[in-house]
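For reference, the structures are reproduced in the following blocks.
We did not get these values from a lab; they are worked out from the coordinates using the rules stated. Treat the numbers as computed from the prediction; the structure is a model and nothing was measured. Cβ atoms are built from the backbone, for glycine too; each structure is taken alone.
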Structure I
Amino acid sequence: MKVKTGMCQIRVVYDDCEGNLQRAAEAVREAAAQGAEICLLPEALDLGWANPRAKELAAPIPGLVSDRLCALAKENGVWLVSGLTEKSGEDACNAALLISSEGEILLKHRKINILTGVEDVYTPGDRLGTADTPFGRIGIDICADNFMNSLSLAHALARMGARMILSPCSWAVTPQRDPQKDPYGAEWHEPYQLISSLYGIPVIGCSNTGELSAGPWKGWKAIGNSIAYDSDGKLKTVLPYGEDAVCTRVIDIEVLPAADSGTALAERVSRS
């Protein structure tokens, strides 16, 4: 099955929830106009990743911010995966939602692999989940959940039957990094390619652009560079790199039925 997937690499500005939602809406409408059936947005698109005001500014889910995304999905007749900052009691969680084209939240994931330096900003998640959709079963995780040192999370999603893994991201570099001398992306290509090739599933990460303007990562630049691996383990696309590299791209992704499950899947993977 071919699934038209919109990768919405938008600019995210700290504290500018309204502006960020408007930029997300513009990108989703653009992707939908190009025939996208499902759209992927970045991590923490409401407030910006690693925002030290997350506990103060975050909204609950469901709530006013997630309601806007649900309405956006329904308005455009697309499925939507998006990162959001979630208020949970006194805590903030780095969350991601899978929203149906009818505007219903089918799945919520809270990031588990919280990066060093922001442990006091976000509370880690404590579970994984998948949801059945017209495109097959979808698993969602967030950014560093796909690091090689935490790739057990993506393995688990695949073992749970996910036929596609979608990952809101916020990939950032120091202002001094020279992409010509020190290209960005190897830390993501290796795990994405591994999961894709082992399980025959697409793995797609969509990052934002813009500056991290406060907190422990202040001054770092989110640089887009979003990537997609298709079900054959091959790189499908890479979006532009740079602080201003806003981009919406719709790609055809092949989603295949599961060949194995349970111990049969484990045995096939172990032989790969």
Structure II
Amino acid sequence: MTWLDLFKEGTRTLREAGIEEAENDARELLLAAGRMSLGVYAMKHMEEAEEDEAQEYHALLARRAAHEPLQYILGRTWFFGYEFFVDERVLIPRYDTEVLVDAVLGWISRKEQGAPLRMLDLCTGSGCVLLTVMREAACEIDGTGTDISQGALEVASLNAERLGVEPELLQGDLLSPAEGNYDIITANPPYIPTDVIPTLSEEVRNHEPLLALDGEADGLHFYRRIAAGAPAHLKDGGLLAMEIGFDQAEAVSALLKEEGFSEIGVVKDLAGLDRVVTGIWREHAGQA
């Protein structure tokens, strides 16, 4: 079969399996099997594929037809213009989370540049938030990421090497491994209510790590813990910024207010949905 024949077959297979982006995914897997760019494919699409290449393509198609996420099959995804390694030990970084990075970078840009800023990223997963801020910030960032999953930290370490940054990566539950005070604390914690998880797409509920999805009964379990624990680890005037579910802004904002945070804000994503809640820790306000 020619490469074009394989592509047509792959698109048909994925459409029959109910894959929404069947044509795109069939093309991406074809390029991976042939170890070629789209430009090379354009030149050789009428050539016969080698038998081992066709077999590899069919194996990749079978995985995608079973609704394994394309990013896990390819072992990569893009976030904020950087290529990150991903597998089933971590959530797949999504464009929504770039809003969290933008919020942090905007806050940093308004600060006077001096000594390196200390940043703590909870539930760091692939490291996409922490590592991107370390690469993009206008000042030096002394970054630390924590995750309860050792496998996630191994992925974050690989991505740190890729991006050329050197964070400290610590295994532990949320703030438990943290030492000293930080200028910035970020988190994209599990926030999906337990009873909603069975309604998620097959790609998410069967392949992405449940540990990184389940926010317990109301989805707010980890926000309560972070809001209560963060003041002990934030410098005066420090920033707490967390990604949220689209319907959680009011509840999470209220949690921050109850714990003594000020200047609480909500940032929307490109779809106009609430996506990030921020708060500033003022020691005098917290003690009032």
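Quick check for you: by mean projected area of the Cα convex hull in nm², which of I, II is greatest? Mind showing how you got there, number by number?
Numbers: I: 13.0; II: 16.1.
Ranking I, II on mean projected area of the Cα convex hull in nm², first place is II.
Looking across I, II, the calculation of distance in nm of label points 7 Å out along Cα→Cβ at positions 52 and 92 that yields 1.1 traces back to I.
Each of I, II could give relative contact order in percent (Cα under 8 Å, 6 or more apart), but the derived value 21 comes from I. By the measure FRET efficiency 1/(1 + (r/R0)^6) of positions 156 and 180 (r between Cβ atoms, R0 = 30 Å, to 0.05), tell me the structure among I, II with the highest figure. Comparing I, II by FRET efficiency 1/(1 + (r/R0)^6) of positions 156 and 180 (r between Cβ atoms, R0 = 30 Å, to 0.05), the maximum is at II.
Which structure, out of I, II, was helix-only ellipticity at 222 nm (-39500 (n - 2.57) for each DSSP H run of 4 or more, over all residues; to 500) calculated from, if the result is -7500? This value belongs to structure I.
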